[in-house]
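J.: In what follows, structures are represented as structure tokens.
Coordinate-derived values only; no laboratory data. Predicted model, so just to flag it, every value in this text is computed and none were measured. Cβ atoms are built from the backbone, for glycine too; each structure is taken alone.
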Structure 1
Amino acid sequence: VKASRAVKRAARLVFLFSLCLYAATTGGSMATDIMTYEVTKAIVEEHSVALPYNVFGMEAHRGVDRRYYAPYGIGHALYSVPFYMLGRAADHFTEGSIGRSESVRKAGMTLGSVVAAAISVWLMFWFAFALTGRSGPSVMTALSLGCATALWPYAKFGFNAPLATLCVLAAVYAAWHGARSRQVHTLVLSGVGIGVALLVRHELVLISLPIALWLVLESWPDWRRALRQISMVATPAVVAVVITGYYNWIRFGNVFDTGYLRDHTAGFSSFFEGALGLLFSPGGSFFLYSPLLILGIVALYELTRHDRNLGILLGGVSLVMFCFYASLEHWDADRSYGPRYLLPLAPMLCLPLVRWFACTTGDMRRRAVIIGLALSFMVQLPGVLVDFSKVGNTPEIGYQTREVRRWQWPSSSFALNVKAASVAVPANFRFLTGIDPSPPREPAVGLARDYSSQFSYSLDFWWVYLFFLTTVSGTTSLLLGIASLGSAGALLLMLRRTVIHLD
């Protein structure tokens, strides 16, 4: 479907709104992904990929040169380099006066998640528009991904989940577009998406299987065409495989050893236990933390009857990732706001909803998806308002075993965040307006986690943290928040007017 200038304007506004919303609500926390920060820092400062110390205290991460290395792919660290440098520049500008050492640099690095998440929402718009040719339903589908799934909470942190989501979505969209339009360069872009996904998370190379199946189905019975298209996709993906093998070799002396081969905590476990947990557990249910995607499953089934091959592509990618992560011992990603590993599934289940958004106003499916969107939006708010990595580790809660966090409702991240947010919102209002004095702050010494955990009472917004760090006054903090959120609101109104004009 050819896009008009007005449609391109709508796409830009979708991106700018998402970027502004995520930037306004970010807290600048790396959460538990400190290892990627250390690799990025080493790349910039030392021109090395070695860790400065044994971050997780595991001998499995010791390389052949006796130094320690992260078991992750190099992709996220490389992607984060410009954001680290931005944080470093801000740190120099403020002369290290904000927080403890490197706080601003870490906050700068989390902006990479903001950008990756916003691009994912923008790409979701174009995928939906290519399917329907209608801007209104496409905007609603994109905003469903951006505001009604766990993409929003994870846009706030330093995890690789938003970047992984972007890579998977780009690979699938490019494969679909390339096969349907027979554009070779788009198929190559699909391979680039697969390759970068591999460099971010090794297991994401598995999405190449349903993509290859899709290309065969689209070409059937022309095997030569199928092989040509698969070769176009495979070429950049194979380059990424070679890079990964070389990266493994120079670190651990084995092209197959990513750092997990000797790590006994990163093994496989019961698939059925993992599947049950990812579906129904209070701490890790995919559908509890993104309930709109329940309707996405139904819409995907309906889409498969209308477009069998596309349904197989979306369902195949979702099924492959679900089965792999359900087989892991740490299927819930541990200490996360919902199942972090499954975030790349969200676009696959949001896309079929575009057909429901395109229904007439009185249609039951449209009513259902609007209600589901509103409910799912509300579910994201506790994860946005407070930092799960802080409120789940307060002295009042104490240590909780993994099984307790997974299966007992009061100890789930959702329940803890709801409880903490209900206290933090009125309390922070009183602090910011001067009704109550701010809580005392410990000096910036000791472990970074110990220092940051004292702010568990704070809303997880950068402009609120500036107040509690005594960098700005309460009035200035409120003005910064109003300006940031107001900018997002203004962009949303502009987007609404554009869509009304188009439809």
Structure 2
Amino acid sequence: MMSTLWEAFRRSLMLNTTRPALTVDGTTWTYRDLAVAVADAAQRLHDAGARPRDRVVLLLENTASYPVYDLAIMAVGAVKIPLNSMLTAADIGDIVRRTEPTVAVVSPALNHLATQIDPACRQIDGLVLPPGSAWIEPPAIGAVGPDDLAFVGFTGGTTGKPKGIVHHQSPMVLNMFAHIMEAGIGRDEHMLLTTPLPHAAGFLGAAGLLRGAHIQIAASFDAATVLDTMDRDGITWTFAVPTMIYRMLDVAVATGTRPSALRTIQYGAAPISPERLRQAMEVFGPVLQQLYAQTECPNFATVLSKQDHVRALDEPALLSSCGKATLMCDVAIIDDDGHELGPGEVGEVALDSPYVMTAYWQDPERYAERFAGRWMRTGDVGRMDAEGFVTLVDRANDMIVSGGMNVYSVEVENVISAHPDVAQVAVVGVPHDDWGEAVHAVVVARDGLDREAFGAYCRDNLAAYKRPKSVEYVDDLPVTVYGKVDKKALRAPFWADTERNVG
């Protein structure tokens, strides 16, 4: 039985030796080449002092170094701490102080972010052996077991100081297989990853390598370049957030580019607007699939399938849903006391899965607060219909209380985003002398938006207490390091001179 990550991935490396594994900047590694590169990287980690159960930081760009050292950490039996290169040096220094890693693997281009890493932590670069290198065996290192730590992931910090989320070996093996099943990753897949690898894309890429698929990594996202790459290289599968999908659609419509091999666009972080779904179906076909989860339950708690997206063409309200529970994750809506609620009732979304987190790093009190019996509280407010479709109403701390009435920002966003001349929208609460909070909409408009007509649209489609009392038009919405709209940044200027804590 494969109960540790290295047992599982070593098997894939052995079974797929001649198949393409990884392409970066026009260079392709076969699975044999990848096995050699991983063995060399594992030796470099070992030489730097990493041993089983030691913690190793990855501070790497979207290059071959990330998957190679990801697997090398598994081979050593160490604990991965992946850090996003969009974090600040202070953030990184804080995380390193809290986790006390033995080794940090740092891209030379990111050395400026490593200035606050404790000198006791040995830093090495992410050198990767090129394809065709001579065969070497990984270093002989003491084995780890299914109950040992696998990685500590840190949240994006949209709700305060980033939390260290702990996962162990055996649950993460199951999680990898859940990724393969729920994301529909086949052995013949050619996957393109353009989002930061320390987040969801890294999980999905690792699942692709476990399956024996071909992973292609881009340094960053550019819609025109991505479409050209998809078309030229026969990409079958990619991951995006809705903003990226919208930009690809705009380029595809303008240029006529149609990636003919594309079968799946897996997306998350937010729902897609009905108007854009219809356009995506026309341009790309029935390829969209939405995931919902949290770092505490990596990536697959619910799925809105490709078939559900097709159905949503006639039932647009379905697009407000994040789908149904996955095979390995139970989902419920619970009240404040942890009791399960019935269909249509609004409460907190709760999850139960073998791959739910096993701890918060050095914070047992916070961990205990997240659970109600077997259920892990997500902090998301939602409801479930009789078919099992889960709809997120809001994050608990994004709910707006205006004149004593609860306004769910996501509900208002769904109505506004259905307007054909609205590209993106975020809704937040801002201070109001009479009502406590007022609804404020931040809108990215398309050319041709009639602001008076837009106001009438809101009056016709939203109850009076839910309508935006102010609208701000911007070119882009701020996002966190993980691609989610940063509502904390949108709220901050309005609450700066108040005593209320934003966030």
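J.: 17.0 is what came out when mean count of other Cβ atoms within 10 Å over residues 19-26 was calculated for one structure; which of 1, 2 is it?
T.: Answer for the origin of the read-out: 2.
J.: Have a look at 1, 2 and say which one yields 11 for relative contact order in percent (Cα under 8 Å, 6 or more apart), as calculated.
T.: Working through the options, I get structure 2.
J.: Using percent of Cα pairs over 34 Å apart, for residues 163-410 alone as the calculated read-out, with 24 as its value, let me know the right label among 1, 2.
T.: Considering all the candidates, the number was obtained from 1.
J.: Follow-up. For structures 1, 2, calculate mean count of other Cβ atoms within 10 Å over residues 131-138 and state which one comes out highest.
T.: Going through 1, 2 one by one, mean count of other Cβ atoms within 10 Å over residues 131-138 peaks for structure 1.
J.: Work out the source of -9500 here, i.e. which of 1, 2 gives that when helix-only ellipticity at 222 nm (-39500 (n - 2.57) for each DSSP H run of 4 or more, over all residues; to 500) is computed.
T.: Label of the originating structure: 2.
J.: Figure out for me which of the structures 1, 2 the number 20, 16, 8 belongs to, where semi-axes √(5λ) of the Cα gyration tensor in Å, for residues 3-50 alone was derived from the coordinates.
T.: 2
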